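Just below sit the structures, each encoded as structure tokens.
Nothing in this text is a laboratory measurement; each read-out follows from the coordinates by a stated rule. Everything numeric here is computed off the predicted structure, so don't read it as measured data. Cβ atoms are built from the backbone, for glycine too; each structure is taken alone.
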Structure 1
Amino acid sequence: MLEALKNFTETFLEKTEKKQIFVISHYDTDGISSAAIISKALQRLDKEFSIKIIKQLEKETIESLPQDKVLIFLDSGSGSLDYLKDLNTEIFILDHHELDLKNLKQKLQDNIHIINPHLFGNEEISGSSLTYLFAKQLSEENKDLANLALFGMVGDLLDKNIGKLNNSIINDSEVKIKKGLLLYPATRPLNKVLEFSSDIYIPGVTGYSRGAYNLLREVGIEKIGSQYKSILELNEEEMSKLITAIMLRTMNHYNGNFLVGNIYLVNFFNKLEDVREISAMVNACGRLGEPGTAIAFCLEDKKAKEKAETIYTKYKQEIIKALNDLPTLKKIEGKDYLIINAEDKIKDTIIGTIATISSSSNSHEEGKAIIAMAYNKEKIKVSARIVGKNGKNMCEILSSVVKAIGGEYGGHKNAAGCLIEKDKEAEFISLLQKKLEYEVVKI
């Protein structure tokens, strides 16, 4: 893949010598981190460019793109080749989402240049990691952007399965890695970390300051002066007791192996910070309609940091409310799947996060499909996740349903999504159930 990336970079420099560049990227952490990397790299080359951050790469969005500029898609584009092939301009795609490999040749025109690990049988790699490798091909000076690639890598949960390419990026970065409890941020007082622990949902604690205090009292962790220790400051005995208490409170939905892992720390705004926290803040800004703030925050703009902190607080409150509302939502459960229909009770911008959190709990067996739906004006956003690593190919299943009823889709085997018309809701659920049940029989 690296050799193909070298040729891709040479072609990009040739085609952008006299033309402006229009960057399109996704609104999650991976997409925002990619946009931050490319913006810094293009600035250093003194290239003229503009950036558009999108929720979904829909047909209408593609048709509205400027065709007098070179287009570069980051963390997106692989699932939209049917529409992109009709554009009359040079198109560059750096994406890690699944491709329709069977029909790829007929979709790839001479003006479309693509780097995707699925084309090379390579390891899983985030969009930001791909963008970083591209930036490094543009100039070795861009090696200082490796930390930004980590934000997307952690945001896409690819830090738990690190291969050679990701490891090389980690080595380029200035990250410090420590083992510990995977509540974040590991650098902040424990009472606040527990209270806002939406990633690992703890009944009676998440969203409740009194519940967090009670848990710490139960474990025997006291304040030091005016505040509690951080996770990084816990000794082995305290860590063990806290993990046990969380497991008991979550009815063993989380096991010790799930709760403990690598904590990634980087120097950000001249302070050692937890990469999971930075990643979550970037994600919050993107999903709450502030992608410009997110990019500026990634590039360590002080004003953007203040704004990002305010947005993040609001985002955490929305996530916690959604998790507390989860038991009241409409559900359809089959042998190997759970469909959660939030309708208008959860924002479409956070339904993917809710699906991810739900699939991370040990309350569901390995391989179960969690499909969450939420209204988005006259459309429905659908996010699908697989519990664990082994299960159905949700990208294939969603694509087959969307091809039958219309809409947009994209993603990976274990994490995919689609956007459908609201009036297709009943048809979508019915067809999705049939596909999921067929997959069970097929397996």
Structure 2
Amino acid sequence: MNTIAAARKKIPTPLIRFISQQEKQPLKQLMENIRLGRSVILKNSCHKIKKPCGIGKGLRTKVNVNIGASTERSGIKEELKKLEVAQQNGADTIMDLSVGPYTKQIRKAVLEHSQIPVGTVPIYEAVELIQRRNKTIIKMTKEQIFDVLEQQAQEGVDFFTIHAGVTKKIVKSIKLKKRLLNIVSRGGAILAQWIIANDKENPLYEYFDEVLAIAKKYDITLSLGDGLRPGSIIDASDQPQFAELKELGNLASRALKQGVQVIIEGPGHVPLHQIKKNILLEKKWCHQAPFYVLGPLVTDIACGYDHINAAIGGALASFYGADFLCYVTASEHLRLPTIKDVKEGLIAARIAAHASDIAKGIKSAYDWDRQLSLARRKRDWKKQIELSIDPEKSLSFRLSSQPQESSVCTMCGKYCSLKLSAQI
């Protein structure tokens, strides 16, 4: 029995009970939200992990970390180190976006070592396999795509990004729209090229019922990908983006009827004043399904600082109703992220998620701030460091500039406002 089936029968499985306890959300409420498609639990029935992840209504805003080798740089050890750093620093999920010669080996290693849900974009491996046979992307067949889906499902992948909304009709509309940056999604671009070259419908859309059958069998959550997301604020909220979003809403309804959990992926580059509209339209057109956003990035000029750019957009997006943030690193648009980039991008996204949780009334978020402020009032430096979002960095700052008097810091020294207030 998968998660939706259990929720429909009002059976609190151990998995549902675990998420209820972790999130401090009543079982009855959680099961109702799962039944309605407003919350999901990421966990493949074949994957043994310590920390399954609940995403959706009334739950903490979650953060995903993307890792994975590229065609230019591959290495299992480096990607496993990124996974380790992500788990140590509070990532809720991991996505392996590997392409290149070691795609399968990296995925298997990530699945083996991860204690949090693992996601993939199966079309990447399908393309790799066809190109290893010295064939072009356009020679890829429907059967080859679905063989990869089945194999990754058997291995234990917890959620799939499926670009089923990149339809033949919508792809043609992009040619008419003349976007500044056309298609910036890797999966979206692959499928668009295949559709145009073969003059056929996207197999993931045409045979969506077969995708659902695989997902249902293994209790995999489908992350319906935003293959036509804007890659520049100039293209934000345009007709192709919203046409795909509406189609994703239709696909989400079909999935829910078949008992398959779904989240909806959202836009990349969106200026501040358009974020609210984007979130509200997703909730309306996609029937309140959990919304998974990349950033969003609120400007195009933040090269080298896109983790900050995304944190600004992510905080606002999650305040308006986004449920799941995909981190963005400082090296976005420039290079494959380093281990340091992964940590800094994750911390930035977690700050954004936490800030919005306070505003959304998540009690555990408010309590965390209260406890740190109490430690600050007492000038309890050890406790402050323990409660900070990055204790390692906090401690290094404290040790790098020790004051003569241990109860204060080197910013104010003997004129510490908290010390003076306590004396008053």
Query raised in the report: For distance in nm of label points 7 Å out along Cα→Cβ at positions 295 and 319, which of the structures 1, 2 scores highest?
Result: 1
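Of the structures labelled 1, 2, one was used to calculate helix-only ellipticity at 222 nm (-39500 (n - 2.57) for each DSSP H run of 4 or more, over all residues; to 500), giving -16000. Name it.
2
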Query raised in the report: Once mean count of other Cβ atoms within 10 Å over residues 135-142 is calculated for every structure in 1, 2, which label goes with the largest value?
Result: 1
Query raised in the report: Thinking only about relative contact order in percent (Cα under 8 Å, 6 or more apart), which of 1, 2 has the largest value?
Result: 2
Query raised in the report: Can you say which of 1, 2 returns 1.4 when distance in nm of label points 7 Å out along Cα→Cβ at positions 71 and 231 is computed?
Result: 2
